[in-house]
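Asker: What follows are several structures.
What follows is calculated from the coordinates using simple rules that are stated; it is not laboratory data. Keep in mind it's a predicted model, so treat the numbers as computed, not measured. Cβ atoms are built from the backbone, for glycine too; each structure is taken alone.
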Structure P
Amino acid sequence: MENQFSRTEMLIGKEGLNKLSKSRVAVFGTGGVGGYTAEALVRCGIGAIDLIDSDKVSKSNINRQIYALHSTVGKYKVDVAKERILDINPDIKIRTYKTFFSPETSPEFDFSEYDYVVDAIDTVSGKTELVIQADRAGVPIISSMGAGNKMRADMFEVSDIYKTSVCPLAKAMREQLRKRGIKSLKVVYSKEVPIKSDNGVRYPGSNSFVPPVAGLIIAGEVIKDLIL
């Protein structure tokens with residue numbers, strides 16, 4: 001009988017779909033990258049998802065974020081995401097947190113509950129803490145490196161953090177994780193050199209196609225790892 005996951009089942013089989021339905025994924029950050037990751041995971045049949053983001057939708061988000069519309073400006077991103085996700089799959093178990101994740105707020109989360117963690121936040125301290133907590137809990141994690149100031153959506157790669165180059169955020173993460181004894185971390189990153197303005201200053205510019213591609217690549221890696 002046809003259902004909303006019929007086409008997915010043709011690719012991964014009943015067993016794969018069953019694994020996804022029993023999995024809980026935490027997506028930290030629901031912006032340009034994480035929003036598309038969450039959307040893809042839900043459409044693939046993830047059974048439970050946690051969304052963590054303290055931000056509200058702003059007009060400047062509309063150019064690249066899936067939950068950003070003129071009608072959602074001023075609303076919390078996780079609230080908008082929850083409404084949309086439940087419209088996609090009314091049976092999904094969803095929890096939302098209006099929390100800015102940091103080492104200080106980390107104790108609010110029990111990482112042992114998760115089957116996978118997605119890091120789509122911006123701060124090095126927060127990203128580092130996510131990796132540390134996932135490592136302690138023995139939970140797989142994938143981390144998004146810099147997607148801003150770039151125009152080449154075709155240059156993203158999946159790699160280990162210690163094999164990355166060019167990306168300034170990846171460099172900062174390598175330094176922090178090495179200090180903390182983290183041996184490896186799966187990341188999505190780009191070797192494209194971030195664009196600078198004519199006066200040499202780098203602005204946090206973005207577009208409608210680079211962050212979403214990073215988010216969808218991350219979703220694909222999560223799905224692949226969960227059904228293996």
Structure Q
Amino acid sequence: MIIEICTTSLSSIVNAQDAGANRVELCENYHVGGVTPNIEFFEKSLEVSKIPINVLIRPRGGDFIFNKIELDNMFESIQKFKNYNISGFVIGFLDNKKKLSNTLLSEFRSATVGYELTFHRAFDYLSEQETSLEKLIENKFDRILCSGSKTNSEKGLKNLKYLNSLAPDKITIMPGGGINTKNFKLFKNAGFNEIHLSAVDKRISLDSNYDIIKEIIEMSK
């Protein structure tokens with residue numbers, strides 16, 4: 001099973017790779033669910049990381065209905081990060097009817113040819129998820145990060161399993177949101193091949209916690 005850690009600090013990256021994680025999603029500003037990392041943090045992260053990095057492209061916190069200026073900023077960010085050795089990108093958006101624009105999907109896929117492309121938890125807010133799933137497959141997205149349209153993945157497990165049943169060998173459904181050492185085996189036993197978590201213990205810090213990741217890794221074997 002592939003374990004992806006959402007990292008917003010250099011310490012998080014070090015903890016993730018030292019504990020045996022397979023990949024990091026790089027972003028900043030944990031409190032708003034992550035936004036595009038600034039270039040200084042990104043460059044330092046590249047120096048530190050020995051495992052693949054997927055960069056979150058999200059211009060701001062809040063909803064996922066972006067205006068033209070924000071979308072242009074997303075494309076500009078992608079072009080900037082393509083100058084570096086990264087594995088892929090993480091994006092997400094919807095229109096004011098909670099639907100996906102096939103044109104925008106195609107444009108983002110064209111801008112990221114040769115890179116992994118993940119559609120993030122904006123998917124949880126889409127109104128026509130089966131249709132949206134097909135659109136993401138048609139546009140050759142690699143995976144969907146979502147929580148089954150619930151506040152966390154454990155509550156959304158039934159929906160996640162349904163989405164996974166629609167997507168075998170076409171696109172990866174990667175549960176994310178509220179996954180921890182207590183509920184991890186629910187996702188392993190359900191047959192998911194990848195999971196996403198921040199592994200943060202807020203009582204200690206907002207850094208991804210080595211011990212949590214290590215325990216998840218051991219349980220995934």
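Asker: When mean count of other Cβ atoms within 10 Å over residues 80-87 is compared over structures P, Q, which one is greatest?
Answerer: P
Asker: Here is a follow-up. So if we calculate mean count of other Cβ atoms within 10 Å over residues 40-47 for every structure here (P, Q), which label has the highest result?
Answerer: Values: P: 21.9; Q: 14.0.
Evaluating mean count of other Cβ atoms within 10 Å over residues 40-47 on every structure, the highest lands on P.
Asker: One of P, Q was used to compute Cα extents along the principal axes in Å, and the answer was 43, 40, 30. Which one was it? Before the final figure, lay out the partial values.
Answerer: On the way: P: 59, 43, 35; Q: 43, 40, 30.
Corresponding structure: Q.
Asker: Can you rank P, Q by mean count of other Cβ atoms within 10 Å over residues 48-55 and just name the one with the largest value?
Answerer: P
Asker: Comparing P, Q, where is percent of Cα pairs over 20 Å apart, for residues 16-143 alone highest?
Answerer: Q
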